[in-house]
Structure P
Amino acid sequence: MRRLVRVLIFLAIVWSAYWAIAGYGLRSAITGWFEHQRELGWQADFSSVEVAGYPQQHRTRLNNVALADPVNGTAWSADWIEFQSPAVWPGRQMLGFASTPQRLSYFDQTAIIKADKLLAELNLRPGVALELEKMALTSGPWSVAHEGTNTAAGASLDMIMEQTDTPEAYTIRGSSDAFAPGEDLRSLMRSAATLPQAFETLELDMNVTFDKTWDRSALEERRPQPRLIDLHLAEIKWGGLRLFATGEVKVDEQGIPTGEVAIKAENWQDMVAMANAAGALPDQAVDPVTRALNLLAGLGGNPNALDLQLNFRDGFVALGPLPLGPAPRLILR
């Protein structure tokens with residue numbers, strides 16, 4: 001019995017030493033990354049570090065965190081962020097965020113983010129590059145506000161980005177329960193009286209192939225850029241409005257997309273009215289567009305349902321036979 005006790009004490013001492021050494025290494029790696037970013041010209045600040053979690057976890061909390069990249073004009077700050085990982089493998093990180101307001105800025109535009117139980121899971125491959133295998137983001141009730149007004153909110157948020165057998169390709173899925181557009185968007189579309197407060201369905205499922213894998217260089221150097229987007233399904237249900245999309249788009253080095261996305265829209269007449277109210281469709285174009293879409297919808301047998309194709313060609317985008325203008329540049333900053 002005494003021998004067993006001695007063995008247990010010895011194992012406890014060894015484990016405690018390992019936990020302390022690994023915890024110190026994690027803390028040094030995190031704080032060292034902040035120091036390196038400051039050397040590169042970033043603002044990368046925190047007021048204090050707290051370490052906890054013994055014996056099963058490592059938890060490293062940074063208080064009063066602020067990050068800003070002067071090159072692309074992005075900045076983020078929060079009351080705290082906590083890095084959590086199993087003691088046996090620090091490469092599986094869980095990031096916990098403060099439920100108090102976070103600030104996310106792009107040059108002079110600032111959004112205030114509030115999220116309950118916002119967690120980000122990072123599974124990284126062993127190695128210096130810290131290649132991303134899986135990233136997941138989950139949250140309870142959340143909201144995004146700009147200048148004191150909510151721009152979007154939801155009861156939950158679930159997003160996942162997972163590496164496939166091709167290292168540069170990732171499966172991306174996302175959904176939000178009770179997604180509610182902000183009052184500015186609703187009033188812009190003049191839809192507050194006719195549509196419910198929240199979407200019934202908001203889902204996304206696609207594969208994206210990038211020009212390189214996601215690893216630590218995505219933060220330290222440049223973001224991987226999309227080269228092939230295979231949209232399995234995007235679905236929106238908002239009151240009487242139904243929108244489904246699927247297709248494949250290639251993206252060149254300038255971010256210009258080429259390809260087709262099939263779209264099915266139910267109650268499309270309301271969408272035309274909303275696009276006009278939002279300024280996306282000029283008044284003089286409403287009647288010609290409506291007549292053309294009525295003709296196309298009639299060919300399908302259901303005047304309220306529209307099956308069209310979004311065509312990306314030579315830097316321009318068209319909805320079926322209707323030109324919409326220059327295609328958006330798909331570049332991650």
Structure Q
Amino acid sequence: MFEFSVIGGKTARDIIGRTRQQIVAEVHDTYLTHQAGHSVNPNSYFLRFPEKPDSRIIALPAYLGGNHDVAGIKWISSFPANIKSGIPRASAALLLNDYATGYPFACLEASQISAARTAASAVLGAEQLSGGRTARRMTIVGAGIIARNILEFFSAQKWTIDELVVHDQMPEYGEKFTGYAAGELGYTARFEADLATALAGADVVVLATTAGEPYILDAATFGPGQVVLNVSLRDIGPEIIAGAQNILDDVGHCMTANTSPHLAEQKYGHRDFIDGTLAEVIRGAIEVSSDKPVIFSPFGLGVLDLAVGMHVYRTAQESGEAVAIEDFFGEKTRW
């Protein structure tokens with residue numbers, strides 16, 4: 001009960017790197033557990049700064065039942081200006097609490113965990129919505145850490161991608177990403193500077209940017225059968241959302257914070273364009289459309305952080321990679 005461990009980011013990334021398929025399975029099961037009501041996932045709390053309106057730190061508390069029975073909280077910052085200094089935009093920590101006593105038992109560097117659960121969710125969504133693991137052309141918009149993790153998970157899931165197209169506003173990042181995709185992962189990849197050209201004809205589109213408001217506005221941008229992974233949540237205009245089949249990870253959570261679906265609700269005054277959740281697709285309760293674009297908007301649930309965090313924690317304990325902190329608790333008896 002009084003054991004406490006720390007797991008650093010290098011250890012977390014090493015574990016994630018060798019167990020990506022297991023993580024996708026964990027995310028799959030967690031969506032079903034959440035859909036069944038065996039979780040508590042309150043609204044995230046956003047700490048914002050008047051002098052830095054583009055920056056925020058978010059608290060995501062949650063409880064996950066099922067095979068985990070764990071509570072916890074992720075504390076994740078997003079400071080986009082970091083990119084100008086060549087350092088990652090996001091940093092995070094995850095605290096895990098024992099459900100029986102409430103005592104915390106581990107602290108994990110969580111930018112790796114957050115990226116992994118985001119990537120696993122996106123790839124799972126692509127598989128469920130496309131019905132397979134192949135793409136004639138895949139376009140990734142945004143050439144940062146999240147995009148890299150998503151592509152690594154596609155690779156781990158043995159996706160066949162005939163052509164990978166990468167677009168980023170900063171060509172140097174796009175070229176680096178393209179080089180990584182080709183050199184490390186073996187994909188046929190190219191950089192495309194023009195966004196419209198990059199998006200045209202792609203079977204699967206991955207949006208992984210830091211955009212704060214929509215910039216893809218033409219209602220004809222996406223066609224029937226295209227699967228769009230709206231990972232960054234705010235790239236797409238309301239008109240496009242209204243004309244697509246929309247699958248979310250959690251309706252209540254995603255319809256907040258000016259996400260693209262939330263903006264569509266504000267514009268049209270209803271949620272009729274929302275078709276349901278990915279868990280409902282997994283269960284077969286929703287049939288994927290073939291006559292309109294299919295957009296998956298995953299808000300990112302705290303229960304997914306717990307699931308991936310527990311996977312990393314258990315693996316680190318078994319392999320001896322967790323660092324025990326002796327006498328972390330100052331008192332172990334009441335008297």
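Any read-out appearing in this document is the output of simple, stated calculations on the displayed coordinates, not a laboratory observation. Values in this document were obtained by computation on a predicted structure and should not be read as measured data. Cβ atoms are built from the backbone, for glycine too; each structure is taken alone.
Can you spot which of P, Q the value 0.10 was calculated from, given it is FRET efficiency 1/(1 + (r/R0)^6) of positions 88 and 144 (r between Cβ atoms, R0 = 25 Å, to 0.05)? Clearly, the read-out refers to P. Here the criterion is FRET efficiency 1/(1 + (r/R0)^6) of positions 160 and 248 (r between Cβ atoms, R0 = 25 Å, to 0.05), and among P, Q the highest value is seen for P.
A value of -10500 for helix-only ellipticity at 222 nm (-39500 (n - 2.57) for each DSSP H run of 4 or more, over all residues; to 500), calculated from one of P, Q, originates in structure Q.
Computing FRET efficiency 1/(1 + (r/R0)^6) of positions 240 and 320 (r between Cβ atoms, R0 = 25 Å, to 0.05) gives 0.70 for which of P, Q? Corresponding structure: P.
Structures compared: P, Q; top value of mean count of other Cβ atoms within 10 Å over residues 64-71, i.e. the largest, recorded for Q. Figure out for me which of the structures P, Q the number 8 belongs to, where relative contact order in percent (Cα under 8 Å, 6 or more apart) was derived from the coordinates. Label of the originating structure: P. Of the structures labelled P, Q, one was used to calculate semi-axes √(5λ) of the Cα gyration tensor in Å, for residues 232-303 alone, giving 24, 17, 14. Name it. Only one of P, Q returns 24, 17, 14 for semi-axes √(5λ) of the Cα gyration tensor in Å, for residues 232-303 alone, namely P. Among candidates P, Q, the computation of Rg and Dmax of the Cα atoms in Å, for residues 176-223 alone that gave 12.7, 36 used structure Q.
Which of the displayed structures (P, Q) returns the greatest value of percent of Cα pairs over 14 Å apart, for residues 24-79 alone on calculation?
Q
Identify the structure, out of P, Q, from whose coordinates log10 I(q)/I(0) by the Debye sum over Cα atoms at q = 0.07, 0.08, 0.12, 0.15 Å⁻¹ was calculated to give -0.39, -0.50, -1.02, -1.45. Label of the source structure: P.
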